[in-house]
Structure I
Amino acid sequence: MLELLIISALCIFGVHSQVLSVGSCPKIDSVEKSFDLNKYLGKWYEQEKYFAVFEFDGKCVSATYSLADDGTIKVFNQQIDKLTNKARSIEGTARPQNNDKEAKLIVNFNNLPINIDAPYWVLETDYESYAVVWSCTDLGIFNTKFAWILTRERNPPSEVLEKAHAVFDKFNLNKKKLIKTEQKDCLE
């Protein structure tokens, strides 16, 4: 029975992330200090990420965050399918994990086949040019990791990406797993 549970968890969670590892999630001691959600709201462009099957064959990936009437955060992710050149999008919600001043959010896309609350930690941001986002979920003896480098400009200067890469170094996260997101020939 335990083997079936482990195999099921790997099938459900593992296919969503390339960075599936044995053991617990790495300990992250801190996230963005005195997180200002209002400054974080708005549109971000994905520059690099750990592989995620839900973004497979996507380009021009962006995420827009806005406040909902009920106080939660609306999440609107969109991308262009490279094969069909058609736009795809998904909407979800986010809420603070603990308190409003901490950069630890919980994100949920309730229209997916599996309704899961996922961690969304803003490790560091300057709000104006870059943000580094981390997510890790323990799955018993395994964990699955996601990471994103987001920028306010579709094609930022190299200095912005250097700042974001420095965050990976600061937290001892694997930069080799990052994949560049294509941001050319976008519809907007």
Structure II
Amino acid sequence: MPNTTAPAVRGFDATSVLAEVRSATRGTHDALDALLPHGLRNLRDYGRYLGALLPLAEWLALGHRGDWAGRDAAWHDGVRLDCLRADCATLGVASAATGAPAPATRAHWLGGCYVIEGSALGARLLARDVSALATGHPEVRGARRFLDHITADPPRWGRFVRLLATLPDAHAAAATSGARDGFAIVHSRLAPGGITA
């Protein structure tokens, strides 16, 4: 994946939950980016990318609790999951259970959301690769729902990190654990041999 390390957000304390999550997962994030260092060069790369994010989106959808709806309705994105499922089906990418336990707390769940919300930053770059792939692979034209959906609201990332940055400090460990779990889900599928496309 192209290096999509999240930009710094001005005005937030360096000891905020956001800063702790970012710092604790930087190495994991870099390792994930290294699995697609040149973006999406071929159809298999695109299938790996979608197939790696699908179990994360499913994990987040299953882990969301209804009593969080008022505060977190914007981050519980069923459309994103539907788009991923449809794109994977179009490309014949198999789904796989995560094997990870459901997020235990709201902060843990928001930590997992950090991974998928941050993926939109890289998706803006990868969308160009997918457009190029579509010239030689017509089926790709029908498998852009997820990319189009997550890139449709550029300010969304800023709104999300503001929320994460304002979590009480006591939630830092849970949010960090959720982000690590989210990155692990993606890594397990994106790593060579981790997905059958």
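Bear in mind that the values in this text are calculations on the coordinates, not laboratory data. Worth saying up front: this structure is predicted, and the values here are computed from it rather than measured. Cβ atoms are built from the backbone, for glycine too; each structure is taken alone.
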Seminar exercise, completed: Re Cα extents along the principal axes in Å, for residues 135-174 alone: value 50, 21, 12 computed from one entry in I, II; matching entry is structure II
Exercise. Cα extents along the principal axes in Å was computed and gave 50, 32, 30; which structure, I, II, did it come from?
Worked result: II
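Upon calculation of helix-only ellipticity at 222 nm (-39500 (n - 2.57) for each DSSP H run of 4 or more, over all residues; to 500) from the atomic coordinates, which of the structures I, II produces -3500?
Values: I: -3500; II: -20500.
Source structure for this number: I.
Ranked on distance in nm of label points 7 Å out along Cα→Cβ at positions 87 and 151, which label among I, II comes first with the largest value? Mind showing how you got there, number by number?
Details: I: 2.2; II: 0.9.
Of structures I, II, the maximum of distance in nm of label points 7 Å out along Cα→Cβ at positions 87 and 151 occurs in I.
Kindly point out which one of I, II the value 27 was derived from, the read-out being relative contact order in percent (Cα under 8 Å, 6 or more apart).
Values: I: 27; II: 38.
Computing relative contact order in percent (Cα under 8 Å, 6 or more apart) on every structure in I, II gives 27 only for I.
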